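Right after this note come the structures.
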Structure P
Amino acid sequence: MGVLWFIFYPKFFFNTVKRNVKKMMKEGKNEGLLGDHVMLLSDEEIVDITSTGETKVKWVGIKSFKEDSSYFYLYNSSVSSYIIPKRNLPNEKAFRTLVDSRTSF
């Protein structure tokens, strides 16, 4: 039974997530989630501006900072993050320095 679970669960999980995303997209109330975002980083906070409004989070609200080859991830919870494409930053090193100076993890 455990072997079957190990083989089939990843596909089941992926299909469940895919189905839920499609359902969310059909509902059409996701204007602030998808589309263009403008992020302003100051010494006090991060401001995320979309076509429907803006969200502010203080630097103390950032729980962890990760990166891969293409993106920076500023986690404000264990399952939610601000995703910042490196291609949109003029200076990656300056961004890392700002994050390091404003966070304490």
Structure Q
Amino acid sequence: MEAKAHLRTLRITPRKTRLVADLIRGKGVKTAEEILRFTPKGASQPLLKLLQSAKSNAVNNHDMFEDSLYVAKVMVNGGPVLKRYLPRARGRADLLRKRTSHVTIVLEERR
């Protein structure tokens, strides 16, 4: 049995989000919450909210025990890319890619 939560179009690049996601993969839920609470990265707060949402899904929808939950999978994929232009010298323009992320957290019970 597994419980999932999805976060779509997070306005942080997937590369930066994966740094935080790698910290909690395979950890217990309480340990993962504490790691995210004290990690000084921009992606830690949205991932903390997503983890709490997955925990609520597990407890309320799937009747899983909160104490035995752990983070089985954290998947960070690229989302839509916002394209903007930056003016440069001599009338030229540079393309700025503002990347977004799709994050999925899967929780399972330890046996």
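Laboratory data are not the source of any read-out in this text; all were calculated from the coordinates shown. Owing to the predicted nature of the structure, the values given are computational and were not obtained by experimental measurement. Cβ atoms are built from the backbone, for glycine too; each structure is taken alone.
Each of structures P, Q was scored by distance in nm of label points 7 Å out along Cα→Cβ at positions 13 and 69; the highest score is held by Q.
Suppose distance in nm of label points 7 Å out along Cα→Cβ at positions 29 and 77 works out to 2.4; of P, Q, which structure was it derived from? It traces back to Q. For distance in nm of label points 7 Å out along Cα→Cβ at positions 5 and 93, which structure out of P, Q has the highest calculated value? Once distance in nm of label points 7 Å out along Cα→Cβ at positions 5 and 93 is tallied for P, Q, the winner is P.
If semi-axes √(5λ) of the Cα gyration tensor in Å is computed to be 31, 20, 13, which of P, Q is the source? Label of the source structure: P. Quick one: distance in nm of label points 7 Å out along Cα→Cβ at positions 21 and 53 came out at 1.4 when computed from one of P, Q, so which one is it? Computing distance in nm of label points 7 Å out along Cα→Cβ at positions 21 and 53 on every structure in P, Q gives 1.4 only for Q.
If relative contact order in percent (Cα under 8 Å, 6 or more apart) computes to 42, which of P, Q did it come from? Derived from Q, not from the others. A value of 0.35 was computed for FRET efficiency 1/(1 + (r/R0)^6) of positions 37 and 85 (r between Cβ atoms, R0 = 35 Å, to 0.05); which of P, Q is the source structure? The structure behind it is Q.
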